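A.B. asks: Next up, some structures in structure tokens.
Every read-out reported here was derived from the displayed coordinates using simple, explicitly stated rules and does not represent laboratory data. This structure is a prediction, so every number in the text was calculated from the model and none was measured. Cβ atoms are built from the backbone, for glycine too; each structure is taken alone.
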Structure P
Amino acid sequence: MGSDDLFHKKRECTANDLKRKKATRNNPARKPQPRILIVCEDSKSSAFYLEELAKKDLNLDAVTVEGRRCGSAPSSVLKFAQEQYANSVIDRNPYDRVYCVFDRDQHPCFDTTLQVIATLKPKNTFFAITTTPCFEFWLLLHFDYYGKAYQVTGNKSPCDNAHSDLKERWADYAKSERGVYASTKDKLATAIANARKLAIDNAKTNSINPRTNMHELIEYLQSIRR
């Protein structure tokens, strides 16, 4: 990143901080929003979805969604998230929470990255938000409950199969386009309920395929807004 980019990034952060402080002064009973960093492996699909949710729907000015600059491997997502958190500490305006959002897919570093995140300090700052096999499975839960495991079939990866299932329910779905959150917003409560049910079923069967905890991040963001 060039010096101009850094200047504009810091100026943007300063403007957001002033906005938060002004809102608190105008309404002393209102607590300032916690600073949240969300780093996605996907520079478009999941990043667009979460940005639309946080910024446009929930109006959370203190949430930053990144994806474009961090790479797609879970380890790259974590490395970038740690760098951004370290910078926020240096600037004396640390993030309160940092979410690393990535898919199981076929990443060889998936399990190791989860283990590292679980040990990071300060505690209760870094969180892993993962979906097995991929983000499209989270979108599937907006339409119905799915509990079948996704495997390689022929020349199709588990993610390819999840994408095919989604296209059966949502023929107009196009990966990497904006507007996915707006198109599924009315089904979000269904997705959250299905994700909770899947978590219970996973615990009973000791299964991790399919799996998602995307609802945990979304419910946290909703709680801040309320």
Structure Q
Amino acid sequence: MVKTKAEQAYDILKARIMDGTYGPGYRLVIDQLGREHGISSVPWRESLRRLEAEGWVDIVPNVGALVKTFDTGAWMRTIRLLARLEGLATALSAARFTDADIAKARQLNEAMRDSLTEFDMGSFGALNRQFHEHLCSRCEDERLTGLVHAEWIRMDLIRRSAFWYAPGRAVASLTEHEELIQLIESGADAVTIEEAAKQHEVNTLDAVLAHDATQAANA
């Protein structure tokens, strides 16, 4: 099926926002986009309204469309939503996990441990996302897994890694990852797995909030 011009424009903008070409605060100029891609202004306006509705773009009067700048509040809202979505997706995925899936989960967790040893937090963050999306990978609800994927992308765009701001949280998360793997491996019930996966994300949020409070008190 051939995509409309508006869909093509949307795909171009979404891809460039996600890969960082258009970073937070970047001004999206319709005339410039039209010249670069040979698409008229109307499809760009439609795509920008769609991106605004999805929370990727801010349309500011007398300024134009700007790639959304995320803050700590946005990170908090995103991780709370992700905790619920990912908890459910992990629980639905767990029953279909194979021995190979379990092995891959442990491999990713060990690779994260190696990244910590090497103080490579960039690699740690990327592997962390891979680990979590892997735990959801056997979920047959494509809409749910799509939502999980979108929220992880949003987390990346916020560009704030909780592990930089909550000392010790990275190490603790590895232990919680292994506990999740063990629950799945042992055939724990879906409710238990969902709650554990959700609590894992909440623990990160709590650690960051506690650290921020301590920093503010000592300022």
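A.B. asks: Supply the structure label, taken from P, Q, corresponding to distance in nm of label points 7 Å out along Cα→Cβ at positions 118 and 174 with the calculated value 4.1.
C.D. replies: P
A.B. asks: Mean count of other Cβ atoms within 10 Å over residues 62-69 computed as 18.9: which structure among P, Q? It would help to have the intermediate numbers written out before the result.
C.D. replies: Details: P: 18.9; Q: 15.5.
Checking each candidate, the match is P.
A.B. asks: Now, a different point. For relative contact order in percent (Cα under 8 Å, 6 or more apart), which structure out of P, Q has the highest calculated value?
C.D. replies: Working: P: 20; Q: 23.
The structure with the largest value is Q.
A.B. asks: Where does the value -24000 come from, among P, Q, when helix-only ellipticity at 222 nm (-39500 (n - 2.57) for each DSSP H run of 4 or more, over all residues; to 500) is the thing being computed?
C.D. replies: Q
A.B. asks: Rg/Rh (Cα atoms, Kirkwood Rh), for residues 54-165 alone was computed and gave 1.04; which structure, P, Q, did it come from? Write down the numbers at each step before the final one.
C.D. replies: Numbers: P: 1.02; Q: 1.04.
Derived from the structure labelled Q.
A.B. asks: If you rank structures P, Q by Rg/Rh (Cα atoms, Kirkwood Rh), for residues 110-181 alone, which sits at the top with the largest value?
C.D. replies: Values: P: 1.07; Q: 0.98.
Going through P, Q one by one, Rg/Rh (Cα atoms, Kirkwood Rh), for residues 110-181 alone peaks for structure P.
A.B. asks: Hey, another quick one. Using mean projected area of the Cα convex hull in nm² as the calculated read-out, with 13.7 as its value, let me know the right label among P, Q.
C.D. replies: Only structure P yields this read-out.
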